[in-house]
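Only the coordinates and a few stated rules stand behind these numbers; no lab work does. Note that the coordinates shown come from a computational prediction; the quantities given were computed from them, not determined experimentally. Cβ atoms are built from the backbone, for glycine too; each structure is taken alone.
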Structure P
Amino acid sequence: MKRIIACLMLVCMLFATFCGAAFAEGEDAVQSALTAAQSMSNEELYEKAKEEVAAGAQLNFYSTTSFAEKAADNFMAAYPELAGKVIYAEIDDGETYTILQNTIGSGVENSADMALTQNGSDLRTFMLDEGLTYSYFPDMYKDVVPEEFQSPAVVTFIDSLFIYNNTAGDIGLTNVWQLTEPAWSGKVFFKDPTNETVNINFLIMLTSPEWTERMAAAYEAYYGEPWASDEYESASYEWIDKFLANVNYTYTSASDMAKGIASGAGGNLGLFVFSKLRKVDEADRGNLTVVQFNNEVEGFSGFMYNVYATVAKDTECPYTCALFINYLLGEEGFAGENSWNSSQGYYSPNSSIAKPEELEDEAYDYWSDKLVFEDADYIYDNYADVFEYIAVRVGN
């Protein structure tokens, strides 16, 4: 019996070694393909993609932004021999990396070949550092996309803005410190940051040296004296504490918040995803005003975050993934019919792509000094300490 068990153990060990080596070869093949794809034209990639599809592959991609579904439809229309071979699945922000961790490399049918995700700090921690996904960026766009958005590739920016119900007139918001005053208690809506990574990241970014300085300057502009405190570590920590004390957490989705504020009481204010205005009934849309389009706000008018594209280490269609990322970064993919660029609140890292003039929006550059921008490295280094500070204050 012992000899039988020993033989079985040896077989299992050999099988595991074989599978591990085969999988490693698969990883190496994916990396090699992505490296080769960087310098290829879209026409060359299309030929490679057709070969992958002919061999039985399909591109399963997961995304935290629903606009990506239309991007997939447009992509297949542009490359008709890939029709039906790009399969979209939307995943909730809070579950993104748990799902990807549990499926990539597991052999689960239809696991992700690539993913469009937010929260660069978690992407780095759970995906890239662990080798579960790889960065890819094409040479053809290196001159029009800043280097900081190339590894991992950013395919779009999304902003959340201060937007209010105007039926009681202008709320007169010109300085973010106003939102810490008792008059705003329960009238400013914001999704629970402990359940929304981009919201927690925004608050963490406020504690950075740059934003600490800017928040102190906004404090002095509002109160007429320099910020000083024995209670708080910085002006940013004080603002976070007092802002969260005023927040109304009624809404758990940005779409519901947009619709609820539009149909609710005059003077209510939300800090939510700008693009969600498209979800508001036409009859109520005129009830909403973006603060920044009326007033310059001392401090900031909202925040902006990145959506990243990375490729799974075990994909069977790396060239198709590369072609799709190229498409999203280009004029046709980002600014085509019913694409990201046709909506308020989406911006391409490709500097050659402008926002349509007919939209009530401005180009990415317009927002550059008005919003809090995500810095994945700062968030990565400071997440734990600041998260704890925020978490104990939510709902208090």
Structure Q
Amino acid sequence: MNALRKLIASESGGGILMMLAGALALILANSPLQDAYGVFFGMEMQVRVHELNVQKPLLLWINDGLMAIFFFTVGLELKREVLGGELSSPRKIALPAFAALGGMVVPALVYSALNQGDAFAMRGWAIPTATDIAFALGVITLLGRNVPTTLKLFLVTLAIVDDIGAIIIIAMFYTADIAPLSLAIAGACCVVLLALNRAGVRTAAPYLLVGLVMWLSVLKSGVHATLAGVLLAMFIPHQGEGEHSLLRSMEHGLHGTVSYAILPLFALANCGVGVLGMGSEALLHPVPLGVALGLLIGKPVGVLLFSGIAIALGIARLPERSNTLMFVGVACLTGIGFTMSLFIGSLAFDTGALGSGVDERLGILLGSFASALLGVVLLRAGIRQQGLPAAAGSAD
């Protein structure tokens, strides 16, 4: 519980910074600097060591490289929560797990209903299934401390389960042609990492060195390179007392970098949607419209429907100190897709691949913004219904 409270404090500030970075990207992409913005993130960067050569535009160094560190941090959080946190007990996980499942299934159905029959557009079915934990917590903190901690913990746990779903989706549905040799090398790295873990190695350097080799192998294998971060995290030792655990110390050491540097940089690189001159047809195109409606309608409907099923079955109940309006408000906040939606969108479509003036990122940004606004309105109404001020007040 204390670990999740610390996570909330860390993620919320990073979420606010990420909002600002996303806003800056939109400004740059719709200003006289738009060409410079595109050229900068399209700039080719090369790392070459003898026969090993990795050459990518800066955008892909961020999306394939820095985001692998983000996924590594996600993997560390998942392992910690499964071994001794909110994901370790069926009683604790029941409500957010059901809610997360509904929050993935229904948005995918909404998107698919609007894009059925178009095989290319259907590549984006998973875009509205994601929840951005940092962004959502950044929004919820704007309402002050009268939002019950139990609701925040529900949102965090739901987002963690959501991340597991996103990792599975990326591995299963967004993998290119497989290179067997590279994949075999990545598998050998997993064996070495397991041996290090079983041998009781408790220093970070050997794991990170093998992890780097694994990342390069996965990068060349056809499986998305960021999954190497999740795999590496699974082998980091959790044994130890409190903060002396290698897993805990690495997680805490990376959180600031991820929340305040990597994710804002990702937002700056990926949110630059040129909207000047766009007509209504750009939003009404089935892809961005499916994404927007999937986030704004599909996510909360799925969360509420599956939560209701769990409560009706008697295996879960509403978070303590909350009311129905508050819970519906938090369900709306799960429609803030942002980071993971943008990431899946980058795997599903190349920029401009949908045609002139059509961009799936427009649906992500509009759906996420509308979800945030609706969630805030409902949460404020729920707080007032409890007889509490809708801004900062007494602690929980």
Structure R
Amino acid sequence: MSRFEQHNFRGQKALIRVDFNVPLDANNQITDDTRMRAALPTIQKILSDGGAVILMSHLGRPKDGPTPKFSLQHLVAQLSQLIGQPVQFADDCIGASAQQAAATLQPGKLLLLENLRFYKEEEKGDPGFAEKLSALGDVWVNDAFGTAHRAHASTAVIASYFPKENRFFGLLMEAEVNSAERVLHRAEKPFTAIIGGAKVSDKILIIENLLDRATDIIIGGGMAYTFWKAQDKKIGNSLCEEDRLNLALDILQKAEQKGVKIHLPVDSKLADKFAADANTKNGDSGAIEPGWMGLDIGVKARADFREVILRSKTILWNGPMGVFEMATFQAGTKAIAEAVAEATQNGAFSLVGGGDSVAAVNQFGFAEKVSYVSTGGGAMLEYFEGKVLPGIAAVGA
């Protein structure tokens, strides 16, 4: 049982940093409440103990103070419905209205503060701002893994204003950290990392860190063609980072020295233009003619990668295999999702993280069929790059 679960919050006001940075449409209606639902177990545990909950979050990137379209007021109706009781709202996060609302909040009740980023001090990690926030609650709970890589006032600096015994990870944060730790430090072998996406430059640190941990690294998406070109293969008009060719070669050499098998897609679904209605054909990834580009992994690559995934005991998936937003080029990413789900069913531990991979498992209906789907895109990337995340360090500091 975790420290959070063991603690009784009866009579305490818990100040919880959540990540309610949810997408809104033009009418300020929530289009995806996944992040809100992810925080419910933490909220409900405190309420059922007889504690009161004060939620703080950011929404969007407001540039010049309070901006109506970025107000957390837009979330109140949906949150009330999810919690099953009316949610109180403070139109500020540190001023008199917030102080008054927090001071009068009764046990079993919930208060949502206005957008933290209406104050520039939040992102600057200002101690004075953090202290004012801390005065609203008796304990601080960080349940916002998605912002754990930011040393902001509410995600890290605030911790110093609470004694160590009054700082907690929420249940979502615990699950995120435990899943990431299991993959990074306690992975059962064979351990396969599936890395996709457009650019080698975006994933270089994660690949280098995994060279000391994984047995197999599958590389798909646009970044695969930089690796092919680095080996003097013909990639036609496929995406390529010319300034990263030596880096790609270096990764291949390091992998060989460390006994890590790098798997590149031997064939690709080729297109004569970057469009859903392009002419397409299957072809060798290293012999693509001018005028053609690879926009998805091919038939043979799907079979090869499936074989590697099915013999794995631990799987990390970050990044799609092609331009899966276009139905014409989604077969590769879908095949990976199917293989990861099947391997999980056979006993492997699978962690899916990063915006596009998460979108893919949700789109194809496999979210419930993998071990864990991470909510923290940038935070998870930095964690697997081997960086210390301020929001995690602050709880134990």
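General observations
- Each of P, Q, R could give semi-axes √(5λ) of the Cα gyration tensor in Å, for residues 33-184 alone, but the derived value 21, 19, 17 comes from R.
- If helix-only ellipticity at 222 nm (-39500 (n - 2.57) for each DSSP H run of 4 or more, over all residues; to 500) is computed and equals -12500, the structure in P, Q, R: P
- For distance in nm of label points 7 Å out along Cα→Cβ at positions 49 and 89, the highest value in the series P, Q, R is held by structure Q.
- Structures P, Q, R, by distance in nm of label points 7 Å out along Cα→Cβ at positions 225 and 297: label with the highest value: Q
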